[in-house]
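Following are the structures in question.
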Structure P
Amino acid sequence: MNYAGFWRRFAAHLIDQIVVGIGVGVLSIPFVGTAAILTIAENLTERPEVAIAALASFLGFAVVAAAASLFYYAWFESSKWQATPGKMALGLFVADERGARVSLGRAFGRQLGKIASGAILNIGYIMVAFTQRKQGLHDILASTVVLKRQS
């Protein structure tokens, strides 16, 4: 198997973050707009219920952003392409340890594993540079690999 290395995977991730950022930006308009209107319209120190509503709007945005990101990666990586647009642009794809397409459930598990990869000072991601099959902690937890497409 032709495993994808750290820098190529990192570049694919940057592309995907731009795509996700644009999508989340569009989805956030109702939440951020509501919070901004409430904040501008009221003196928050005199009306705590308005401050609570603004905070709830921002929290709603955070939930939408996290869910959109999770769905984006899991859906694309379990699709017939086995790759997000960033991975496709760089000729990469996600597979199980035998090279087969992963299920949506496994792809979601891989994304949840990224919480652990990032929670420990991103060491779970840095592992890609040092493991034999170039797996991050999230790949090991989900029994997946990221491979280069044969040209």
Structure Q
Amino acid sequence: MTTTLSSTSRYVDLQLSTHFKLSEMIRSGFAERKGIDNYPKEQAVIENLKALCENVLEPIREEFGKPITPTSGYRSKTVNDGVGGAEKSQHTRGEAVDFVVPGIPKETVLKYIRQNLTYDQAIDELWNSSSKGWIHVSYKRVGTNRKELFAIPRR
């Protein structure tokens, strides 16, 4: 059964884990510019975000001793469609986050993820042929995590 959150359940400062709040995992420049509500409507999405933060982001933060900058976490269907996200994007279920760890090479972070964490997908998303870009990582609270690792060049 799916639990739907009421409009009064908008606790954007809800602490998902030690270092991460709901507000930073639902932030979307696109949604802000377009006036789109990007708050999760189902409790399962918030539980997925908690699991993602606890099982992936917190261990990365602890390993490197630096704050992590999420650039895209949860996306409502409207936001996901608007930014050109995949039709079945894990972002829409609260199972994925794009992020950077300022000052730490992506390759170092990806190696740590691959060798030490349970995850569904880890993707090196490049802005261009240089090493700039971000990491996409997903985690399934329910189901099997595939531990897929690959790169997607952007041009």
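Read-outs throughout are calculated quantities, based only on the coordinates presented, and are distinct from any laboratory measurement. Computed from a predicted structure; not experimentally measured.
Which structure, out of P, Q, was relative contact order in percent (Cα under 8 Å, 6 or more apart) calculated from, if the result is 20? Comparing all candidates, it corresponds to Q. Quick one: Cα Rg over 2.2 N^0.38 Å came out at 1.27 when computed from one of P, Q, so which one is it? Attributed to the structure labelled P.
Which one of P, Q has helix-only ellipticity at 222 nm (-39500 (n - 2.57) for each DSSP H run of 4 or more, over all residues; to 500), as calculated from the coordinates, equal to -21500? It must be structure P, since only it matches.
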